[in-house]
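Right after this note come the structures.
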Structure I
Amino acid sequence: MATNDKIIQVQNLKKHYNKGTIKALDGVTVDINRGDVMVVIGPSGSGKSTFLRCLNLLEKPDSGEVWLDGTEIPLTPKEFSLLRCLMLHRGLVLSREQLLVKCWGYDYEGEARAVDTHIRRLRDKGFSFAPLTPDVKPFLLGGK
């Protein structure tokens, strides 16, 4: 049963491709309450997958806000890249060097501990990285 308890809020979400000529999302605003069952429908190319990929952090929107349980979690481009990499490789143990190559690129010449700093900042923003156990999912995200 739906409640009036907003768990996800999306405000003016935009995602454009091809230097702005293709507007996959152009000002999407929606509130999803705890207990709601939502369906995203539309014709091919209408932005359904892009919308879902922006909600689950597989894609960074160009602008707009996504709030989880009343909390906006702003990510820097590097934090977003690192979080996306960890989500795409959940269940795998990646070394600092592997993360540097995947997130920073082969030409990165800075400190390897930059990964540690960004992981700490993600944890400070409420993201948790759970160990693999039978009763815990490999990668948990939470706003609080």
Structure II
Amino acid sequence: MISQYLGAKNTKKVEQVVHVLFMFAFIGGGLITLAGIGLAPFFSNLMNVPLDIFDMCVNYLRIYFLGTVFSFLLILHQAYYVLLEIQKDRSFYLMISSILNIALDFLFVAKLKMGVFWCSYSNCYFSRSCVHYYYGTLKKPPRQRTV
């Protein structure tokens, strides 16, 4: 639908469709977040997690699922920018964010022995920071965006 409205140069309809998509991503991500937090013990049992790390696994999954809303919004933002053909710098920011996330995972777990809580927290943090960056660029008029 977006491509049809873009082709017809109907920016009002494009904005309406995009807002509805973001609303569904937010609501869908929220529902999956709630389901994931509630079902984390079930998923851990399903994966046959050993009892000595079961609580850590459940906590990791719960924190990880807290970032689901941000992941949904991040994917939608990325698709929107691909559609508008202005995704170059946004993809670079996502790549840097992913590298920093992996580096912090290694730092928190392997070097500092801080546990999986910080590992899952860094994942949520970097997903959220990407969404904030994308949202900030969405508020700019198209002529001010850079490629």
*Value 1.6, calculated as distance in nm of label points 7 Å out along Cα→Cβ at positions 70 and 94, assigned to which of I, II*: II
*Looking at structures I, II, which one was semi-axes √(5λ) of the Cα gyration tensor in Å calculated from, given that it came out as 28, 21, 14?*
I
*Ranking I, II by relative contact order in percent (Cα under 8 Å, 6 or more apart), the structure that comes out highest*: II
*Out of I, II, which one gives 10.9 for mean count of other Cβ atoms within 10 Å over residues 6-13 as computed from the coordinates?*
II
_Structure responsible for -7000, with helix-only ellipticity at 222 nm (-39500 (n - 2.57) for each DSSP H run of 4 or more, over all residues; to 500) calculated and labels I, II on offer_ = I
*Ranking I, II by distance in nm of label points 7 Å out along Cα→Cβ at positions 14 and 30, the structure that comes out highest*: II
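Just so you know, all these numbers are worked out from the coordinates, no wet-lab data involved. Just so we're clear, the structure is a prediction, and the values are computed from it rather than from any experiment. Cβ atoms are built from the backbone, for glycine too; each structure is taken alone.
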